[in-house]
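Structures follow.
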Structure P
Amino acid sequence: MTATKPAYLRFLATVLLFALAMGLRLGAVNNTIIDVPIRADAADYYNYALNLKFHHTYSRQKFSANMPQPDALRAPGYPVFITPFVEHPPTAFMLWKINFAQALLDSITVLLALGIFRRIMPEGWALGAAFLTAISPHMISASTYLLTETLFTFLMMLSLWLMAIMISRNSKLLAVTAGIVIAVAALTRPTLQFFVIPVMAVLLVSHDRSKHARLVFPLLIGFALAYAPWVMRNLDAIGSSSDPTLTINALHHGMYPDFRYQDTSESTGFPYRFDPNSKAVSSSKETILEEIRRRFEDEPARHLQWYLLGKPTFLLDWNILAGMGDVFIYPIIASPYFSQPVYTLTHKFMKMLHWPLVILALAASVLVWIPGFGKKLQGSTLLTARLLSVVLLYFIALHIVAAPFPRYGIPLRPVIYGLGIFQCWQILAWIKSALSKESLQARTQS
C-alpha cells in the first residue's frame, strides 16, 4: 500500500531529525577531548562496571584482583549499561564505544520527544520542539561523558512516551511496561523513585478518572517488579534497603544559599568543601536536618528565598555550576563548541532561547491545570500535557529539598522545549481566536 503524502512527509521529517541529532552527537563524540574522563562520579561508575564484569560484585571499590566489598552508594542502572564495554586498563576505544552508544540513545530520545510532542500540538510545532531537542548543547555535551545524564534522559522520555500511549489506549499492559521503565530510570538516577506518586495523581484527577484509574495498579506493579530486586539485594548485601549517604549529601550540599559558604566567591559550587563543620553536620540525616532547621531559625527570610526561588533558578540555569561551566561538566581540552560553526551557532541560538523557553514552560506547567484551559484540549492530549507538567514540577519540588545543581536539570531539556513551544502555540491560538472574534463582531455591527 502506498503511503499518503502527509505520512510520507512525516516519515521524512523524522528521518532527517534523527540524522541531524546523530550527526551532531557523533561530531561531538569524535571531536571532544575530556581532561581525565574517568574521575569523580565517572570513576565510581567505571569501577562498579569492572567489578560487575569480572567479580560479579556490585562495588565501587577500585578494581583489582581481590574480591571487592559490595556497596549500594550509587544506583546500578548506569554501571550495568556500560558493563559490556568496560576494559581494564581503560582505553580510548572503550570510551568511544560508550559515547557512541550514548549518542545513539540520545538521538532516539529526540524521536521519543517528537512522539510525545505530536500528541499535544500540531505537527509543525512538534517538529520545532524536537528540533530544539536535537540541537541542545547540554544534551549533546552530556553524551561525551561517562555519566548518567544521557541514559537517564532516554529512560525518562521513554517512560513518558509509553505513558502517553498508555493514556490514549487505556492499556494495562503499557501501564506495567511504563512502570518498569520508570523503575529502571530510578535505578539509573534515584530522582524518579517517587515519580509514580504524581503520575497516579494525574490519572486519578482526570476528567475520565473512572477510565484511567484502572491504570494505577498495573503502573505500580510494573514499578515494584523492577525496583524490588535492588532493595532485596541491598538488604542481603549491606543490611539495609539503601545507602543513606546520597540523601545526606543532597540535603547537605543544597543548604547553602547561592551555593556559597558565607558568601565567599571562591566557594561557589562547592560550599561544603569550605565549611569546617561539614563532617559533623553531615554525619547523619538527623544532624543535617537539625542544621537546616537551625539555619531557618537564624535567617528565615534568606533561607526561604533560597529554597523557594534560588534553588529552582539554579536547577534550570544554563551554566553548569559545579563543573567546567557553560554546557561542560568535567574540564574539556577540545570541543567542536569551541570552533566549528554549526556548533557555535546552535550554541548561541539555544543560549538566547534558554530563559524564554524556561519561562514559557513554567507558565504552561501551571496553565494546563486550569479548568478553562483544559476545555480547549481533548482528554488524552490534556493528560499528556499535564504529564509533562508534572515532570517539570516534580523535579523542581524535589530539588527544592535537595541540591539543585544545574547538571541535574539537563534531563529536563526535552520537557522544557516541548512545554515552551506548546505554550507558544497556545498563545498564538489565543491571539487568532481573539482577532477572529473581533472581526466577527465588527462584521455583525456593520
Structure Q
Amino acid sequence: MEQNERIQVRVDEAGMEAWVTLLEGPAFSIEDFRAHLAAMDLSAGISERVLETIAHAIAQESAMTTEVSIARGRPPEPPTPPTLVLNDPAGPVAGVLLPDGRLDLRERLLIVPVEESQQIGQVQPGKQGKDGQDIFGEPVPAAPLEEISINHGDGIVIDEAGHLISTQTGARTISPDGKIDVVDHHIHPGSVDLASGNLKTRGSLEVARDVTTGMTVWATADVKIGGMIDGGRVYAGASLEIKGGAIGCDSGAVHAEGDLSVRHALGIRIQCGGRLTVARSVSTSHLIANEIDIQGKILSDCAQAETRIIVQEAGSKAGGPCILRAAYPMSLTSTNSETSKEEKTQARKGKAVTSLRDRKGRGSRSVSRATSKGATRKGRTEKPRTQKQLDLEARRKWRNRQRELQKTAVIEVIGVARAGCRIDFGVAPLILEESVGARRFRVDPKSQKIIVESME
C-alpha cells in the first residue's frame, strides 16, 4: 500500500473543516503528510497540535481508527445590526426606580409625555461583519449589513442623524404590533390600574373605564373618564368629564383647569378653574370652583365658589355640617403663585444677607448699610422684599379680589336648605336655624351683611 493510500481525508461540503484517519501501511514522515495536504490545496486552518499527534501515528505501520479534525476554517463574523434606543424604555415596564432606591410599581411607562420637536430616541448605527476563510484559503464573505426598519406613525420623523423627533406635543405610544407614535389624543381601552400603570400625557386623554386606588391620570389638555374615580388622582390641564362618580378613599383627588363634570362625589376634594357640575349627590367632599352647580343634594362638607353656587338641596335632616361658600378666590396658594420666582429668590437672598449681618459685628453692619445706601442712590440696587412682605402682599391682593367678588356672588338653593347650613361670603356668616326653601343669598354692598331672598 502506498503512503497516500494510508491517508484518508474527509472535507465537509462547505469546505470549513477536514478530518483525517490512517489505515495500516508503511510508515512515512510528517513532511510527506504535509505535502499530501498541500496537494489537496488544504492550506489554511491546519492545527499544529493535531499534526504532532498524527506525526507519532504515521511513524508506525498500525492504523489510527479514530477520526480527528486536522483543519478548520475561520467562519465570517456576522454584522451588528442597527438598533433603536429610546430615551424612555418601551412600556410596559415592571416599575421605575425612585431616587431612594424603592421601585414604584405604579409607573409602567405605557405612555410617555413628550413635547413637540423633542427627541424621543435614536438609531444606533450597525457594524459591518468580517469575512472568513475556508480550509482552502478562499474567503468566505460575511452577511451584508441590513438596514433597520422602524414602524412609526405620523407623529414621529427620523432625521439624517437617526434621531427620532416628535412632530407634535402629546404622548409617546407603542402599539402591540410595535408601532411607535406620538399622539395628541390617547385612548386607553381599560382601567388605570397596576396593569397599565399611571397615565401621563401632554395632550388629551380618554380612559374607557375606572381610575383605581393609588393611580394617577395626568394630562395637559382635556380628560374623559368613562367609568369612575375610585381612590385615584386625576389632573386635566383643560376640561374634565367623569361619567361615573368620584370617591376619595383617603387618597383620591380631582383637579381640572377648565370645566369639570361628575356624576356624584364622596369623600374627595374636587377643584376646577371653570364650572363644576355634579349630576347627583355630594357627601363629605370639598368642592372648589369658579362656579358650582349641584343638581342633587350636598349633605356635608363644603362647596366653595368664586361667583355662584346653585344647589337643589343643602344639608341633612340630622343637621350635619354643610358649608356653602361664595365670593372666595380660588386659593391663597394660586394668588401667591402670581408672585414671580425672581421676587421669591430675592426674598430668600435678603433673608440670608440679614442673617449674615446679624452674625457679624457692628462695624460690618455699618459698612453694609453704607454700601446699600450708596447703591440705592445710584439706582442700581433695590432692597429685596422678604418672604413675609411677599405673603402680606399676596393676602392683600386676595382680599381685594374677594371684595370685588362680593358685589356679584350669589348662592341659590332651588329646593331646601336644611337647618345648620352655613352660608359664607367672607363677611359675618349666616347659620340657618331652621330649614328654608327656594332661597337666594347674596351680600348687601352697603351693610356688608348677607341678604336672604325668596325665589318662589
Structure R
Amino acid sequence: MSLRINQNISALTAHRWLQTNDSSMAKSIERLSSGFRINSAADDAAGLVISETLRTQISGLGVAQRNTQDAINMIKTTEKALDEVEIQLRNVRDLALHASSANGNAALIAADQAQVDKALQSVDRIADQTEFAGQKLLSTGAGNSIEGKVFQIGSQSGQTATFAANGVNFGSVTLKTDMHAASLGFTGAAGAYASAESTGAFTQLDAGENEAFHVVFQQSNGDTNVIDFTVTAAANIATADDMVTAINAELTTAGYDGLLEAKNTAGKISIGVVDRMENLAEQSGNSTVTVYSNSSDATMGTMIGFAGVEATGTTATSGVTLSTVPSDYSALFTKIDSALSQVEGLRVSLGAFQKNTLESNLNSLGVTQENLSASESAIRDTDMAAEMVSFTRAQILMQAGQSMMSQANQAPQSILQMLR
C-alpha cells in the first residue's frame, strides 16, 4: 500500500474506470433509446457505408414497386377499353348476321345499318378517349398509344420494360395498337375530302403575324360544327407546304387533329374534314365545309383569302355496308372477324406483358426489398437483448466504481494514524 498524500493513484485509477464505464453506459442508453446500433459514423464506419447503400437500394425498390403497380393499372385500363371495343365489334357482327337473313328487306337492313354505324362511332370514341394519367392508350400517332410505353420497374438505371405489339403476328393478322375503326379495316367507301380551298395561291406569312381561321362544317343531317384556331408565325412561313405544316401542327395542339386537316392543292391551301370523322354525319348525302380567314378581309391583305369559299363532298361510309345481296356478306364477315382478331391479339399481348413481366417483377421486388431490409437491419439495428446485458454490466460497474472511488479517497486518511 502506497502511503502518499500528493498523489492518490488508487483514486485516479478508480476515476478512469468510472469514466470508461460511464461512457459505455451512455452508449448503451443511446442504442436502447434509438433502436440503432450505429448512430454515427464513429460507431461503425464500414457498417454505416454498407447500411446507407442498402437503404438507397431499398428506397429505390419501393419506388420501383409503385412504378410497376402504375404500369399494371395502365395495362388494365387499356385491356378493359379493348373489352368494350370487342363488345362493339361483336354487336356489329351480330347485326351483320341478322341483316344477311333479311332477304332484301330494305327497312330492316337500314335499321341494322344505323346500329352498325353507331357501334363503329363508339369504337372511334373509345380509341380517342381512352387515357391513363393524360396519356392516350389506343389512338394514333407517336406517343398516343400503349405501344412503346417504357416503364421503370427496377431500382437501377436501365431496369425498364417496354410494351411492344405493333407488327407482331397473331394468327392471320398483324397487330396494331391504333383501335380506330379505320385502323381495324373499316375504311369505308372512298368519300370525297369535304374541304374549302383558298381563292388564291399562298404567298407568305411573316414572322410574328397571325392567321385566324373560322371553319364551319355542316353535316348532311343538318348538324353544324364550328371550329376556330389561329396560326402564329414564329418565323417567316414562305411556302404552301410550310403553311400546311403549321396549320396541322396548330390543329394537333388545339386538339382538332383527326377532325380537320390542311393540304397543299397546287399552291393553294385547303382545309377540310377527314373522312373518318364524317361518320358522325348521315351515311349518305353531302357535307359542306366553309372556311374564313382574317385575310378574307380586304384590309388584311390577300395572304390566303378563303373568302367564304365552300366545297362539297360526299361523306364516307362507316366501312360496314349492309347489303341487300346475301352473297356480299362473306367478305364483310371476313373483315369483321379480322378486326376481332386484332383486338383479341392485342388483349393477349397486354395480358402476357402484365402477368409475365409486370406482376412477376412486382413479386420479385417485394422479396428483394424484404431481404435487403433484413440485411440492413442486421447491420444497423440494435440487438435489444444483447444491449440490455451490456447496459446492466455497465450500470453495475458504475455502482462498483463509485464505491471504490469513495474507498480510494479514504485511503490517505490512514496516514493520520501515523502522525499521532
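If relative contact order in percent (Cα under 8 Å, 6 or more apart) is computed to be 7, which of P, Q, R is the source?
Working: P: 19; Q: 7; R: 25.
It was calculated from structure Q.
Looking at structures P, Q, R, which one was distance in nm of label points 7 Å out along Cα→Cβ at positions 41 and 321 calculated from, given that it came out as 1.5? Kindly include the intermediate steps, with their values, before the conclusion.
Details: P: 1.5; Q: 9.9; R: 8.0.
It must be structure P, since only it matches.
Here mean projected area of the Cα convex hull in nm² has been calculated and equals 27.1, so which of P, Q, R was it run on? Answer for the origin of the read-out: P. I have 2.1 for distance in nm of label points 7 Å out along Cα→Cβ at positions 17 and 81, calculated from one of the structures P, Q, R. Which structure is it? The correct label is P.
Quick check on the output: -6000 is helix-only ellipticity at 222 nm (-39500 (n - 2.57) for each DSSP H run of 4 or more, over all residues; to 500), derived from one of P, Q, R. Which one produced it? Derived from Q, not from the others. Which structure, out of P, Q, R, was mean projected area of the Cα convex hull in nm², for residues 225-328 alone calculated from, if the result is 8.4? Only one of P, Q, R returns 8.4 for mean projected area of the Cα convex hull in nm², for residues 225-328 alone, namely R.
For the set P, Q, R, ranking by mean count of other Cβ atoms within 10 Å over residues 105-112 places P highest.
Since every read-out is calculated from the coordinates, none of them should be taken as a lab result. Predicted model only: the values in this text are computed from it and were never measured. Cβ atoms are built from the backbone, for glycine too; each structure is taken alone.
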